[in-house]
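Input: structures, listed below.
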Structure P
Amino acid sequence: MKLRTVILSFLLFAAITAIPPLLLSKSAHSAWLDPHFWMIFAFVTGLTFITVTSILIVTKINKEIYAQTFLGATMIKLLTCMFFCLFFLVKIKVNGVIFVANFFYVYFFNLVFEIYGLLRTLRNQKLK
């Protein structure tokens with residue numbers, strides 16, 4: 001996949017992912033969002049962007065190590081997110097249930113985008 005295509009797909013994905021929380025914050029159910037939701041969203045989405053672009057850059061250099069790069073980058077992202085949660089919960093007092101629900105909303109949708117990119121890349125390699 002081309003880097004420009006992936007960046008545009010990611011920006012569209014991030015915008016679509018941000019719409020439900022934005023609508024929720026404007027509705028009567030705004031208490032379902034953590035006060036720091038947009039910081040969580042920016043961190044995880046930015047980390048996913050870095051992960052996806054680094055995977056594609058390494059793939060352009062050496063296509064044979066795509067799977068290892070994907071697994072390594074995803075593991076680094078997972079550990080970074082775990083440390084972010086630990087730091088966030090220790091330093092900032094939040095409602096734990098709301099925080100976990102908000103964090104997993106963002107994290108799992110970003111993970112779905114990464115897996116979609118993986119499957120798309122593997123499909124393109126099989127067709128060649």
Structure Q
Amino acid sequence: MITKFRLNEDAATREFGMACQRVIPWQGQDEEPPLGAMACFLPAGASSAPDCHDQDEVMIITSGAGRLDLAGEEGTFEAGDVVVLPRKHEHVVHNPGTDTLVWVSLYWPLHEPQPDGPEPGPRSGA
């Protein structure tokens with residue numbers, strides 16, 4: 001069976017100071033996957049909320065250009081780039097452009113490891 005859906009800012013909810021559309025896992029998926037994915041839509045002139053998590057993350061930039069603050073380092077990126085965010089490094093994405101910056105973030109494991117306590121839910125913060 002082919003499952004298909006479109007990345008669309010109208011289907012996104014407000015998270016991390018921007019619009020995020022959760023794409024993995026998707027509604028009705030039989031088994032829980034080992035990773036998560038979400039499309040992120042950052043408006044022109046905006047910045048994401050600071051985020052830091054115990055999960056690796058890869059940003060695949062689909063449109064626009066931006067700037068990343070990663071644990072005290074700063075770098076730029078544009079459509080077509082793949083940006084690696086190592087776990088436990090605070091990061092903030094900035095969109096200095098005039099158009100919405102769009103990327104897909106893949107992160108793993110799906111659930112952020114917890115040293116002690118109950119099994120966590122899917123990541124709730126980018």
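Thinking of P, Q, which structure, once relative contact order in percent (Cα under 8 Å, 6 or more apart) is computed, gives back 28? Walk me through the numbers before you get to the answer.
Details: P: 37; Q: 28.
Derived from Q, not from the others.
Name the one structure among P, Q that distance in nm of label points 7 Å out along Cα→Cβ at positions 56 and 104 of 3.0 was derived from.
Values: P: 3.0; Q: 1.8.
Structure of origin is P.
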Worksheet item: For structures P, Q, which has the highest computed value of percent of Cα pairs over 22 Å apart?
Response: P
Discussion item. If helix-only ellipticity at 222 nm (-39500 (n - 2.57) for each DSSP H run of 4 or more, over all residues; to 500) is calculated from each of P, Q, which structure is the one that comes out at -30000?
Written reply: P
Response to the item:
Structures P, Q compared on mean count of other Cβ atoms within 10 Å over residues 64-71: the greatest is Q
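Every number in this text was worked out from the coordinates using simple rules, so none of it is lab data. Just so you know, these numbers come straight off a predicted model, no measurement behind them. Cβ atoms are built from the backbone, for glycine too; each structure is taken alone.
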